[in-house]
Structure P
Amino acid sequence: MASSPGLATHPVSGRKVVVAYLIRRLLNAVVTLLVVTLVTFGVFFLVPKATGSDPALLYIGKQADPVAVEGIRTKLGLGDPILVQYGSS
């Protein structure tokens with residue numbers, strides 16, 4: 001049976017194909033993980049801010065005292081810049 005023109009028949013070049021495939025898959029996995037974390041961060045932290053609701057109040061409840069709400073804001077880092085919030089969450 002003749003080999004297909006696009007397939008590598010030499011073992012060394014076959015390994016190169018497998019290594020290239022694995023590297024491509026790993027890079028795709030990293031990009032997918034980054035997209036999933038960005039979307040999750042956006043849903044849980046940025047959307048409430050954009051709609052005008054306070055994420056700390058959503059987290060702790062509307063009947064909480066102001067000291068507890070401020071403690072949650074500090075704990076979640078809601079006063080930090082967006083990139084710092086993303087990196088620490």
Structure Q
Amino acid sequence: MSFFITLLETSDASRRAIERAPKVQAMIHKGLTRAEYGAFLHDLYHIVWHFCPVMAAAVAIMAPAIVLTMIFQKYVVKGLTMGAVKG
């Protein structure tokens with residue numbers, strides 16, 4: 001079996017297990033009180049906060065490549081088309 005199919009089946013099973021949790025079922029069907037919603041957002045904030053340095057590093061690495069590609073795009077296209085024309 002393919003690695004990706006195994007990964008998909010494993011992650012899908014994990015997602016279904018989370019959805020069957022009583023707390024999640026209560027959130028889906030009954031909603032949240034204001035205090036529960038505030039606690040949920042507080043927990044979510046701390047989860048997202050840990051990804052901020054990773055995302056900042058990814059943008060810092062990708063930004064120069066994107067800017068250089070935008071600046072030199074016409075030269076890249078010109079070089080590709082000159083190589084394709086027999087002359």
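With helix-only ellipticity at 222 nm (-39500 (n - 2.57) for each DSSP H run of 4 or more, over all residues; to 500) coming out at -20500, pick the structure among P, Q it was computed from.
On the way: P: -20500; Q: -30000.
Among P, Q, the structure yielding -20500 for helix-only ellipticity at 222 nm (-39500 (n - 2.57) for each DSSP H run of 4 or more, over all residues; to 500) is P.
P, Q: which one has semi-axes √(5λ) of the Cα gyration tensor in Å, as calculated, at 51, 12, 9?
Computing semi-axes √(5λ) of the Cα gyration tensor in Å on every structure in P, Q gives 51, 12, 9 only for P.
A short reminder: the numbers here are calculations on the coordinates, not readings from a lab. Fair warning: this is a prediction, and the values are worked out from it, not measured in the lab.
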